[in-house]
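Throughout, read-outs are computed from the coordinates displayed, never taken from laboratory work. These numbers were taken from a predicted model, which means no experiment stands behind them. Cβ atoms are built from the backbone, for glycine too; each structure is taken alone.
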Structure P
Amino acid sequence: MDMHGKVALVTGGSSGIGKATALAFAQRGVKVVIASRGQEKGEAVVAEIKALGGDARWIQTDVSQADQVEALVRGTIEAYGRLDYAFNNGGSGGMGGWIVDIKEADWDATIDGFLKSVWLCMKYELIEMLKQGSGAIVNNSSVDGQRAFPWDPTYSAAKHGVLGLTKSAALQYADKGIRINAVCPGWILTPPIEDMLKRNPESKQGMLQHQPIGRLGKPEEVAEAVVWLCSDSASLIVGTALAVDGGYLII
């Protein structure tokens, strides 16, 4: 996968899957723009990439806000002159629960944070990629975008929406030199999952019941899938939802 000199944008790039993906791009000679809300963690990832001899910068962004996403993409172009790859990974939401108990504000926060944000990011990324006539976008959905998730139906609805948006956008832009795909991670050992396991170590057994591989995934494993989907090695892959889940969805 020859990616040297290309430019990638990674939202939610300051921790977990986003951080692992930013590092994976940088290790292949890609210049990386990291978007997140927290400055300290974002700049720490930039420093880590630079220590490896890479080129990166951080731009503070709330991906649910159109003006901030537009500024993020504009800042990427101002810094590096182009945009070749994008991983739309950043997101946040409100409380889940039973349908009758979900508050409208929590519904709006989840849909804005996990679905509207992907639309906004693609909108402004595509504007630049169309100028180049090339590009690759990967959106982060979830196994919960392909199955029922009764503990948080709003999150599941948002992640199902990401897949519908991915497939529809892929059809719109496939003949314009831009490939759009999604990844669907299962249980991955990200900071929120690590915190959950510290609070309730017994919950790990419940997680492992879903993953025939017998372990939780690593952020780096999802990152490798994202980088591959962006690369020319995946040149015929369009509109797919790639499960990175240790067999979760085949049960």
Structure Q
Amino acid sequence: MLKLHKPICFFDLETTGINVGKDRIVEISILKVFPNGNKESKTLRINPGIPISREATAVHGISNEDVANEPSFREIAPQIWEMLKDSDIAGYNSNRFDVPLLAEEFLRNDFDFDLDKHRLVDVQVIFFKKEPRDLSSALKFYCDKTLENAHSAAADVEATYEIFKAQVERYDDLENDIKFLSEYSSQRKSADLAGMIGINEQGKEVFNFGKYKGQIVTEVLEKDQGYFGWIQNADFPLYTKKVLTKIRLKTLDIRH
């Protein structure tokens, strides 16, 4: 059994495409595991409000017609929030795609998703560090099982949970502790989910893009006060804007 101090939610998204800032969720499946080993799950189809790309439909098999009469994300967001708000969060390739896209959906619909309240575990990163293969191969390798209905959110999330348990049992150097596994599965240090605001060796936030790339955020905002406003009004991920606002407010508090 996993050693948990709080619940952990394994989740998977099927989406309209692969652009974190612009694409939307069409299906979400969540498997919530409690410290006592109990589990609860929920799978929801969502009308994204924008067309599903043909490339995405070819992967997950969900068409525009399939979700035409489903609720919007705003309608089902309270259900998802209720499952996630007190939990750590895990998934497969989740740190790079699923978590950033889910954060955008929450912020777009006025839910204050804050990364500081959750530990993130990316099962794919642990797997790729140990045995570089895809999800189907991972399930076969760790659990000697065949993944049926690949790219079905429910099947993928159940497989991710089974793989994660097997990884913890298999490798002696993997501590059965979510804090350790969250740090182990983190690919790089960044203050936001899109990796646009990094953290340097001194623990300070730095810009990872643009004309101020590599420079400390607080110093940039001090010397170029219009840069903050430009980012807030430009086409950047909402969570990146939220993190930048938090840094700016913290700086203003210190100054006063």
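With FRET efficiency 1/(1 + (r/R0)^6) of positions 178 and 194 (r between Cβ atoms, R0 = 25 Å, to 0.05) derived from the coordinates and found to be 0.60, which of P, Q does the value describe? Corresponding structure: Q.
For which of P, Q does semi-axes √(5λ) of the Cα gyration tensor in Å, for residues 74-217 alone, calculated from the coordinates, equal 28, 21, 14? This value belongs to structure Q.
Given a computed value of 22 for percent of Cα pairs over 30 Å apart, which structure among P, Q does it belong to? Considering all the candidates, the number was obtained from P. Across the set P, Q, mean count of other Cβ atoms within 10 Å over residues 2-9 reaches its highest value in structure P.
When distance in nm of label points 7 Å out along Cα→Cβ at positions 162 and 186 is computed across structures P, Q, the figure 3.1 traces back to Q.
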